[in-house]
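These notes open a run of structures that come right after.
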Structure 1
Amino acid sequence: MGLSIAQKIIKEHLVEGKMIPGEEIAIRIDQTLTQDATGTMAYLQFEAMGVPRVRTKRSVSYVDHNTLQTGFENADDHAYLQSVAAKYGIYFSRPGNGICHQVHLERFDVPGETLLGSDSHTPTAGGLGMLGIGSGGLDVAAAMAGEPFYMPMPRICLVRLTGKLQPWVSAKDVILYVLSILSVKGGVGKIIEYGGEGVASLSATDRATIANMGAELGATSSIFPSDEVTRKFMAAQGREHEWLELSADLDAEYDQVIEINLDALEPMIARPHMPDNVCKVSEVEGVKVDQVAIGSCTNSSLRDLMVVAGVLKGRTVHPSVSLVISPGSRQVFEMIARNGALADLISSGARILESACGPCIGMGQAPKTNAVSIRTFNRNFEGRSGTKSAQVYLAGPEVAVAAAIFGEITDPRKLGDPPVFDIPEKYLVDDRMIIPPSKDPDSVEIIRGPNIKPLPETEPLAETLSGKILLKVGDNITTDDIMPAGANILPLRSNIPAISEYVFSRIDPDFAKRARECGGGFVLGGENYGQGSSREHAALAPMYLGIKAVIAKSFARIHRQNLINFGILPLILSDPADYERLKQLDEIEIPGVAGALRQGKPTVELHTGTEPTILLTHNLSQREREVVLAGGRLNYIKHRASNDN
């Protein structure tokens, strides 16, 4: 039987396990990336491992999240990140150089290699045939230290594309349509692989847009072939020497196949408050719009901004709309400045933001009360924009710019002939804002500002877990719900005592206080608990507050791994109906849990004192059981290293 693209890369990098879906495997990691909101903690963890130099082919540290400097905290973190990069062999992309995934696509992604990033949208690299996987910072730190990355062997879902996108329909519409089919949890445990004749009609940045939002499916990764389109893009970036042709075998078999005819696709839009709440734009036409935001790692490429500039040329943004635009990289920003497109954007009344994540993570540009905001971003979770009452829609650049012109959601096909974008034969390549590591690392002094606090220590798992259910939540709880982002909270990412005060603050402002008063306890969740970003702080801060286990109907992949990494036990209700039997503030006990893990027992019992026993499963691999028993992966690595010595 032939192999898919993803299976070929995994086979080439496999160091432990068998490629049987669901079984734990370990793969060698070629490259890593971090961004500043997750990177500071990741590098503190890397330092704790005592490794003198990164052991990957290439590691890059980006500054793109915490660029709004209203206090000293973000600037201090950036100084720390730059000094760590210089000392330990890491490339440092300076503030203003761009969003990590856009810059990595331009300058570092390599077909056939593996990339582990402390950001959930790392699968953007799949646009160039690279296996990019998002994870928590501790997993990235371990990879930089030479450790393999562990995961269940994914199932492979083929999305077979036929036809060609019609005018005013773009790559964003493709992934929104896939989300309408699979939902935000339909990709869990899968890699989404794109194939079929329609792939050839998609540019490299089109493919990156689609791969990027595979994260919203809950997928492990998304990937495209590396073909002539890939080669031309890499050649235009001056990197043709790194190109590798890569495609699935003709007799490759897939666990699931989805057929999409690009000819029949219409402009799509995701309604509030989930990326899978998708419909045709024509179904919601006429909704008044207050704000349009174009950018993010999903839709900030040269192609996207040139299309927007072409539409806006000679036009004016509607008087009721605030239009903000974030170029994805300095390369994109400079190219639109040199070719005149930036002048067209400015002339229209658009507000130009820096090349950073910005509004996508609630870092500025919060909409007004009850506003309708159309965003070319990847997530529209309630409150993520910074305004809880805002109604955020997700769409492609064509739909977004049409809304900016007409002041209401409008099918862009009413704009007439679309602007034509010709892919450049050569991009403007200037890597001066990417600082290579020091050639004299011993001379580098690590800079630590007062906001950078030591890593919290974890304890081995207790024999019996007991306490109160501190919070009961529903389905599809996001990491934004657990550990909010935004301009007030993100600067505290390197200060766990301070940031822990905000755990679940948008759902229950008293959660942190209650957790401290009760000496910790448990959280009860529904389906797909922890979906969304890779932020390990959504596990690390609850651990600091004494959360011993999370009990849920099911878990999102990255968050489940982050819980394990910090010694929090992810437990699954054997009977989902038992969710209704458990109430917030119930006193519960899980006796003999450490012994059960040591013995490899798949189930443990939950006692409430009055109700019949509730059975819980943990589906942990042997390695994961050992990690939890040790109190987390850092303890586990240190213990293993001491035994080896």
Structure 2
Amino acid sequence: MSKPPFAKINFGRAAVDVSSFEDGSMVLRAAQRLEPYPRSVGAMLEHWARETPEQTFLAERAGDGWRRISYADTLSAVRSIAQAFLNRRLSAERPVAILSDNSIDHALVALGAMHAGIPVAPISASYSLLSTDYGKLKHTLGLVAPGLIFVANGAPFTAALNAVDLGGAELVVGANPPEGVPATLLAELMQTTATAEVDDALNRIGPDTTAKILFTSGSTGMPKGVINTHGMLCSNQQSLTQLWPFLSEKPPVIVDWLPWNHVFGGNFCFNMMLRHGGSIYIDDGKATPQLIKKTVANLREISPTIYFNVPRGYDMLLPYLEQDEELRNSFFKNLDLIFYAAAALPPHLWTRLEDVAVTALGKRVPMVSGWGSTETSPLITVVNYPIDRSGVIGLPIPGCQIKMVPNFGKMEMRIRGPNITPGYYKRDDLTRKEFDEEGWYCIGDAGKLADPDHPELGIEFDGRVSEDFKLLSGTWVSVGSVRLKAISTGTPVIQDAVVTGHDREEIGLLVFPSEEGCRSLCPDAPADATLAELIRDSRVRNHVAITLKKLVAESTGSSTRPTRMLLMEELPSIDANEITDKGYINQRGVLARRVALVERLYADAAAGDVIVCERGKKTSA
């Protein structure tokens, strides 16, 4: 039975040039040449302040309604803040650091710094609000050495700000100054009268001027500060404009929670709206059981034209879309495109998203993805054609080249282009390690052509080269493939999984269970039952045992056959590098912290909470 058609959308032509070499490597380039692009982030803001001055640029929750700010008012506030920063002699050596979550004030401060040619370093709010040792906050502030630090609401940051050395930086707050730390109100800066000095500073900005210092998640140690230049950010958006011409047909609207200290939310989503005169409704919800209802409430009121999220976010949102007709109709009313990133979308979530779109519209909304990193601003590839499954990451964007190099049975991808970082902030030693002798950035990911005879059908993501490992037999295990299969097969209990087995005989899985999924199997469980209690319920354990048995039966060999699982009751820790703000699980961080659980998983006499299944043998639950 054929599927319903896709909703119509104006994509650019999907085409790629491929050069192959005798050593088995190949270079992929976009068939389109990169066209001229704005010289700075500030130039994009000034354009829309002239063209559509009253258009809403930013909006955030204010009581039962929305506080909105137009492009013209944004530019006015940004120029005042830029002048205040210049008056304080902030510079590339004395940048601006932002510790808060997304807000209008956060955006104004960031844009004010970039307008004046001053780098801005947005730092994860979780380093201040969720951490207990403030280790990452101390590290990032110590590296940046900011001349000014901004927090939108000072009170929640009181403990963190009193625990770290501010290094003489001025603290600016939007409201509620923290106890014990002198602070200036942002309103004071916004009353500054802008002069020609602001225009001169903006005109001096070039493609190599640092716009941002964005921090990596710190998966292998402390976060690294990645230099993002104005040229990187603006060329990336021009590439997207050429591949997604529908963005220029009407001002796009997004309802978005993705944190601006990450490249997905802060560069891709934010700058896309700025490049096309769009509107950002800042979602005060998140992909957590506690906050997802805020996202639902916002989507009831505002209908996006594009929706961005990570797989965990779609997993949280889908039950509401499936059960609530009013929400579903509001969500899909103006929707042109669904975009996912940060991790592959499990097949069962793909199918449910398609089904709920068809229920609302009678047709499918295109679902696409892209690929990139903090070091690539972020896009390297993007899908600009309808696809039927997850895993396809599209084609190289204009101006960018991908070199695919044979590496232990996979094709490692290396990158060159105007979207690539010049290096890591104050860490030339790290910069040298990330580029090969020909200047290609070594991202550490692998890919393969979806159809070698038709390269225009795009690249499939093939996992991280650095995460894959060998069993004792010498067989390579593709971590990404095993993880996705386990999540899809184990729904609704398995929310995420970490693959084990390095230098062992068999693959194992450390499982982060979904509390909501466990409760769905135990409807009579007390409302106050903890996750630890739920995962010991026989119905949950039987479900996992059946899942494991199916994974074993459907495996093609030892490299795809997990034989043991352990459901973990402790949530991933941000202090221990186990999870990012976007909900992406760091495989190596979990394994490094939970060595004892790995040992329990493989103990000769498996512990009672370990579920074991070997081919041809009965599952032990």
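Any idea which of 1, 2 comes out highest on distance in nm of label points 7 Å out along Cα→Cβ at positions 474 and 578?
Details: 1: 2.4; 2: 3.6.
Checked 1, 2; max of distance in nm of label points 7 Å out along Cα→Cβ at positions 474 and 578 sits with 2.
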> When Cα Rg over 2.2 N^0.38 Å, for residues 258-609 alone is calculated for each of the structures 1, 2, which structure yields the highest value?
Replying inline: 1
> Of the structures labelled 1, 2, which one yields 18.8 when mean count of other Cβ atoms within 10 Å over residues 298-305 is computed from its coordinates?
Replying inline: 2
> volume of the Cα convex hull per residue in Å³ was computed and gave 165; which structure, 1, 2, did it come from?
Replying inline: 2
>> If mean count of other Cβ atoms within 10 Å over residues 442-449 is calculated from each of 1, 2, which structure is the one that comes out at 19.6?
In response: 2
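Kindly point out which one of 1, 2 the value 20.6 was derived from, the read-out being Kirkwood radius over Cα pairs in Å, for residues 322-481 alone.
Numbers: 1: 20.6; 2: 17.7.
The correct label is 1.
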> Who wins on FRET efficiency 1/(1 + (r/R0)^6) of positions 50 and 490 (r between Cβ atoms, R0 = 41 Å, to 0.05) among 1, 2, i.e. which is largest?
Replying inline: 1
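Looking at volume of the Cα convex hull per residue in Å³, for residues 26-393 alone, point out which structure of 1, 2 has the largest value.
Working: 1: 134; 2: 146.
Going through 1, 2 one by one, volume of the Cα convex hull per residue in Å³, for residues 26-393 alone is largest in 2.
Every number in this text was worked out from the coordinates using simple rules, so none of it is lab data. Computed from a prediction, not measured in an experiment: that's the story for all the values here. Cβ atoms are built from the backbone, for glycine too; each structure is taken alone.
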